[in-house]
Structure I
Amino acid sequence: MTAVIELRGVTKSFRTDRRTSTTAVDDVSLAVEEGSIVGVIGYSGAGKSTLVRLLNGLEQPTSGTVEVLGVNVGDASEAKLRDLRRRVGMIFQQFNLFTSRTVAANVAYPLKVAGWKKADRDKRVAELLDFVGIGDKATQYPRRLSGGQKQRVGIARAIATDPRILLADEATSALDPQTTAEVLDLLREINRRLGITIVVITHQISIVHELCDQVIVMEGGRVVDSGDTYRVFAHPRAELTKRFVAAVTQGVPSGEALSALAAGGGDLVSVEVNEFTSEDVSEVFHRHGARHSVVYGGVTDVLGRQLGTLTYRVHADDLDAVVADLRARTDVVLPAREVRS
């Protein structure tokens, strides 16, 4: 696959006064493959917004190399950067629409800047508004639209000039869950039908596991975890990644929850469940004649693949044999004897 974005040892620092500076992006190296959907996730202050500004040429790296669509952003002339920005669409958290222009005029704006003739602009705008599902809103003004409709206008405007890359900076943070789901479906359709590479900047782990093929986890300006989304979720390396994953799965019981469960009789066994093991776990219990029930945990869906941790209350004649059999198929997070100690 071809990398359309590549960062090599990139650092971006800002001078706060004559003596001190702050580093927003710290020695970041990454690559984004053409046609992929990549999520960049981290809490406030992680460096995500600065990373976006580096990708669209609004900021220059202090050191290292930023290449977008073959353009070295740090060395590019203003003319080259303007051309690059036409090939990199952008959607925003607060929509950034012109309130004094109609929906159609908002979408037409980048086409007008690019020099399209009016007849061609009008045709293109009509096609785009139909594509994003608001063809009947062309003559309305943004103040008359819901948040989801405003974001659809923003998306139509962002893809108007056929960009190869679409940057979505917290594009669903201001939306309710139902509208968020609709916007994610639209982004997925844009990627599938138009082949546009999408980079999603977010602090919402649910966005990543529902939409993104790849994930980059940032903390303190650094990349602390990255790779295939399912792999990162199933085997998180960084503590921050573990916290994000724990937000969508309950994980292993501890403290008072563990004590309360242990007092309920039987033995507690926690196992990691993935797309290959959910049926295997039940088979193991049945093969050993073990009575079992789920008492804690949760399983989430990561791009159509199961992932989570389930804790079972187990009544078995030979618990060691059950645990050994489970360990041959998946990770046993919390064997019963550790619960009781």
Structure II
Amino acid sequence: MSTILSAETQALLASSPLLSGVSSELIKEALESSLTVKLSKGDILLRPGQISEHVYIITRGRMRIQSNESDLNPIAMYGEGDSIAEVSILGDGQSPAYVIAATDCELITIEHASLWALIERSHKTSLNILHLLSQRIQISEQVITESFEQHHGFQGVEMVDKVTGLYNQLWMSKELERYLQRCERENRYSCLLILEIDGFKEYIASYGELGGDQALRTFAHTVVSTQRPEDQAGHYLDTKFSIFIPYTTTVEAACIFAERLSTAISNADIVLPSGDALPHISVSIGVCQRQEDGLQGLLARGESALQEALNAGGNCVRSVA
């Protein structure tokens, strides 16, 4: 193996969507010629039309997928364990969009030949890659749509919260409804989570704006690292955030994700730039499923579920039909 991987990195790769369920022996063989790629925030990994000879797995940091180099509103965000450029194994291997480092990043490369050999030997890898490609095709379709809109003068405005890097309230009001309408047109289930950081105003009173901002950054990083690439997380209102999770069949499945996210947030270390550690935070989460009552109905039911979680004392998940 060209790159010596730590035990932590090996565990991350083994649990990644691309390699999940694949034997450690086969993963080791696939990574025999792997290399580590390091990127600084803002570096471009791939450009539209660029031919890639590798698939990449993110081992540190976050990557943005966007249709224009200067876009302020990324099509998707990928975190640790997610893979990049799976579409490059098909056809001419061209990237359909810009892939840009949202933070300082490290990625592990997998050569196309090694990945094809793994696909041939591992049924689980075949299923993983099919699932990932179906997601990437949806992103490619969105690139085409956004390129059309930009060509006709519908250039987006800033839709990312400066502190967290999550979508802001403007995105919530403009873009979430479009995602919801797409699920309605395709008659696909989807769910919404509304989260509130427990006692956050008191947290700021105790640890100041700097401590509050660091807690928000840690919260956002945990959300992005835990959610799927197609999920959309944003600042909803005041101390509340939302995560729209499309193609989720039941409220029960969404609640399982919410419980896992809640645990990850509660366990995340909050450390100031000075190195000082702050107390952990917890969240209350309300969960609901899309019905035929549109965005406002979805938000109202999510708020109702969140209120149930808060009334139960916080740091828990509650759902409504």
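Read the figures in this text as sums done on the coordinates, not as results from a lab. Keep in mind that this is a model prediction, so the values were computed, not measured. Cβ atoms are built from the backbone, for glycine too; each structure is taken alone.
When percent of Cα pairs over 26 Å apart, for residues 28-171 alone is computed for each of I, II, the one that comes out at 25 is II.
Using the calculated result -13500 for helix-only ellipticity at 222 nm (-39500 (n - 2.57) for each DSSP H run of 4 or more, over all residues; to 500), pick out the matching structure from I, II. Of the options listed, only II reproduces it.
A value of 1.00 for FRET efficiency 1/(1 + (r/R0)^6) of positions 68 and 196 (r between Cβ atoms, R0 = 41 Å, to 0.05), calculated from one of I, II, originates in structure I.
Can you tell which of I, II yields 3.3 when distance in nm of label points 7 Å out along Cα→Cβ at positions 20 and 292 is derived from it? Value 3.3 for distance in nm of label points 7 Å out along Cα→Cβ at positions 20 and 292 corresponds to II out of I, II. When mean count of other Cβ atoms within 10 Å over residues 204-211 is computed for each of I, II, the one that comes out at 13.8 is II. Out of I, II, choose the structure whose coordinates give P(r) over Cα pairs in 20 Å bins from 0, in percent equal to 27, 46, 23, 4 when calculated. Answer for the origin of the read-out: I.
If FRET efficiency 1/(1 + (r/R0)^6) of positions 164 and 260 (r between Cβ atoms, R0 = 30 Å, to 0.05) is computed to be 0.95, which of I, II is the source? Source structure: II.
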